[in-house]
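FYI, it's all coordinate maths here, none of it is from the lab. In this text, all values refer to a predicted model and were calculated from it rather than measured experimentally. Cβ atoms are built from the backbone, for glycine too; each structure is taken alone.
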Structure 1
Amino acid sequence: MQITREYLTLETATGPMQCQLFRPVVNGRQFPALLFYSEIFQITAPIARTAAMLAGQGFLVLVPEIFHELNPLGTVLGYDDVGKDKGNQDKWTKPLEGYDSDNRAMISYLQQHQACNGKIGAIGVCIGGHLAFRAALQPEVLATICLYATDLHSNTLPGAEQTLALSNKIQGELTMIWGRQDPHIPRAGRELIHQTLLASGTRFSWHEFDANHAFMRDEGERYDPALALWVYQQAKSVFSLM
């Protein structure tokens, strides 16, 4: 399935947010939509390629610049120490409630898009996995895939209400995917998240693999192409059932 990529700017409660929309090139058809949340580096080439892969399976994929309030529109950080330091600074600066208002703007946009069939899911990697979990708090989000979601277990991001504590508000299905060799989410952190989800009554599936952090990123030594392929197949299955 061929796809197209376009840039758009949405108005949010905290200012304009540039997004990229990847979608199938099929006129007259409607598709489910996905909110896709990036790493701290925003919409890098690997993130764009992942979005394209998802769109090619028959989804509208809307990718926001997650730190739009803190950078000029179009900012992409490098996979280096400078980019990492800036991305982490932004992560510790933006309140969690800012993502909630971003989600409302994106959901409203998708609900009015002529190619959207009204079904909306969420997926994200790294901090984006946390943000996908956060998006699952929105009642319109029917299914969510969180890939090696950081900072859920630590409850340390700025904001009045930490995300994991709100898991009992999630109405859709969650899929949690982890790498056992991920230094950012140790075993104790994963166990805390698992036990919290069990206690909250959330509907979820849980997958752990012998993989490192950022195994989806198709640049660098941590990339696991076979596991990435499994994730794409899992995404197709999960989101097609919305």
Structure 2
Amino acid sequence: MIETTGTANVALLELRGVTAQYGKIRVLHGVDLVVPRGEVVALLGPNGAGKTTTLLVATGQHPATSGCVHVAGRHINGAKPDAIARLGLCTIPEGRGVFRNLTVRENLVMASYRGVSANEIIEKAVARFPRLGERIGQIAGTMSGGEQQMLAMARGLATDPGLLIIDELSMGLAPLIVAELYEIVAGIAREGVSILVVEQFARTVLGVADHAVIMQHGRAVAAGTPAELEAELSAAYLGASI
């Protein structure tokens, strides 16, 4: 059930004291996380820190055992993922999630189910990602990883989200491509979209992040601006991963 609990100025995403478990094993231990409107928040930590489970809880794909989850000021504990998506939340999953056997154009047309014309979606996608215009008739699965990530982002943005969640954008991509993609992320945020980016490799996202949260062993152990978290990012548990 979704209940309204806030005003137009509330955070786009807020987790308060969230716990979660798989069977009898608790994997989140009182996680607090806030994504303000129009800002980029980086969720950081090594493998096994609890980042993915946090995303699953935030998007309604895994239940919170306790605590509260709010999207755009609405209490969404127990709500289905499609109902949460209608509040303006869009997720770009790890692995990009494009239809690999369809062309770029066909992938974009698939995003027109919400009533926006296919031509408008394609026009906006090509304006934001010119490379997709060059590949418009190409089978998505034959493109580079970076181009597929651009396509996934273009499809997600076609839903006109208020909150965009990106899971491991840098996975499997060359550093130069990652830097280009994060510049695009920064531009999307400047348009007023709130963005939560989940990354294992912290340095790849901190150049565009307004705030960051570091997770370890299912807990949010530090939060603040990238400058404020410099010491924590250099800690041994992240080590060379940053």
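Out of 1, 2, which structure matches 0.75 when FRET efficiency 1/(1 + (r/R0)^6) of positions 109 and 189 (r between Cβ atoms, R0 = 41 Å, to 0.05) is calculated?
Numbers: 1: 0.75; 2: 0.95.
Source structure: 1.
When relative contact order in percent (Cα under 8 Å, 6 or more apart) is compared over structures 1, 2, which one is greatest?
On the way: 1: 17; 2: 27.
Answer by largest value of relative contact order in percent (Cα under 8 Å, 6 or more apart): 2.
Thinking of 1, 2, which structure, once helix-only ellipticity at 222 nm (-39500 (n - 2.57) for each DSSP H run of 4 or more, over all residues; to 500) is computed, gives back -10000? Mind dumping the intermediate values first?
Numbers: 1: -10000; 2: -7500.
It must be structure 1, since only it matches.
Kindly point out which one of 1, 2 the value 3.5 was derived from, the read-out being distance in nm of label points 7 Å out along Cα→Cβ at positions 69 and 205. Can you show the working numbers first?
On the way: 1: 3.5; 2: 1.7.
Source structure: 1.
Check the numbers for mean count of other Cβ atoms within 10 Å over residues 29-36 across 1, 2 and tell me which is largest. Write out the running numbers ahead of the final one.
Details: 1: 22.9; 2: 18.8.
Once mean count of other Cβ atoms within 10 Å over residues 29-36 is worked out for each structure, 1 has the highest.
If distance in nm of label points 7 Å out along Cα→Cβ at positions 21 and 221 comes out at 2.3 when worked out from the coordinates, which of 1, 2 was used? Intermediate results must be reported in sequence, preceding the final value.
Details: 1: 4.2; 2: 2.3.
It must be structure 2, since only it matches.
Computing log10 I(q)/I(0) by the Debye sum over Cα atoms at q = 0.09, 0.11, 0.15, 0.16 Å⁻¹ gives -0.33, -0.50, -1.01, -1.17 for which of 1, 2?
Working: 1: -0.33, -0.50, -1.01, -1.17; 2: -0.37, -0.56, -1.04, -1.17.
For log10 I(q)/I(0) by the Debye sum over Cα atoms at q = 0.09, 0.11, 0.15, 0.16 Å⁻¹, the value -0.33, -0.50, -1.01, -1.17 is produced by structure 1.
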